[in-house]
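Take a look at the structures listed below.
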Structure I
Amino acid sequence: MDNELEKQTIEDMNQGSQEPASKADLRNLTVRLESKFDRIESKFERIESKFDRLDSRMIENEASLKGYINDRTDRLTTIFISFGAAQLVAIAGMFLAIFLRFS
């Protein structure tokens, strides 16, 4: 039925008739146009709901990515601190060896 209403609406708009429209013609055209706008509005609502779902997924992914980055940063910080501490121990050991050798 929607296709029929759509065809009739297109015919009415393209007809270019010179005869005056009756009240019934205007009512019919109004009903068809309202039906068309309702379908368009429904499509916009579906698109909007898809954007809402996409937005919520992006927020979840952002939180997950932040957690991953923080975890990796913490691990790298721990590794660098461990290497720094190992270097300090090695340097202190060399100074101690030099000190003990010359004393």
Structure II
Amino acid sequence: MSRAKPIATFVTRNNELVGVYPGFLGGNTLIKAKSIGNGAIELTHKCMCCNVYYHQCPIIQSIIWYYSVYLKQGISGFNWVQKKVVLNLEWEQIPIPALDEGAV
């Protein structure tokens, strides 16, 4: 499966994962994922692609996958908050989440 790849990832104090992605029109775009219980997550992100394709936006699909790898659990669904995410200097940069060697 081809998915958008973040160029950096950060974790907030509340264990939210923030992905920094190349923007479709240049620059970078950020998306934040946080758990809201029962395997569901809330995504905060604003881009033109989301306005047109909603859940088919490659950045949304990507952060869902990376957040599930980060949490080491499946994601049952998501809510989308259409709001710009701004980088915060208090966030801790982490390596981009990856599946453990040998994991399916």
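Using the calculated result -5500 for helix-only ellipticity at 222 nm (-39500 (n - 2.57) for each DSSP H run of 4 or more, over all residues; to 500), pick out the matching structure from I, II. Label of the originating structure: II. For the set I, II, ranking by distance in nm of label points 7 Å out along Cα→Cβ at positions 38 and 86 places I highest.
Looking across I, II, the calculation of Cα extents along the principal axes in Å that yields 36, 30, 27 traces back to II. Thinking of I, II, which structure, once Rg and Dmax of the Cα atoms in Å, for residues 46-93 alone is computed, gives back 12.3, 32? Of the structures listed, the value fits II.
Every number here is computed from the coordinates shown, using simple stated rules; none is lab data. None of the values given here were measured: they were computed from a predicted structure. Cβ atoms are built from the backbone, for glycine too; each structure is taken alone.
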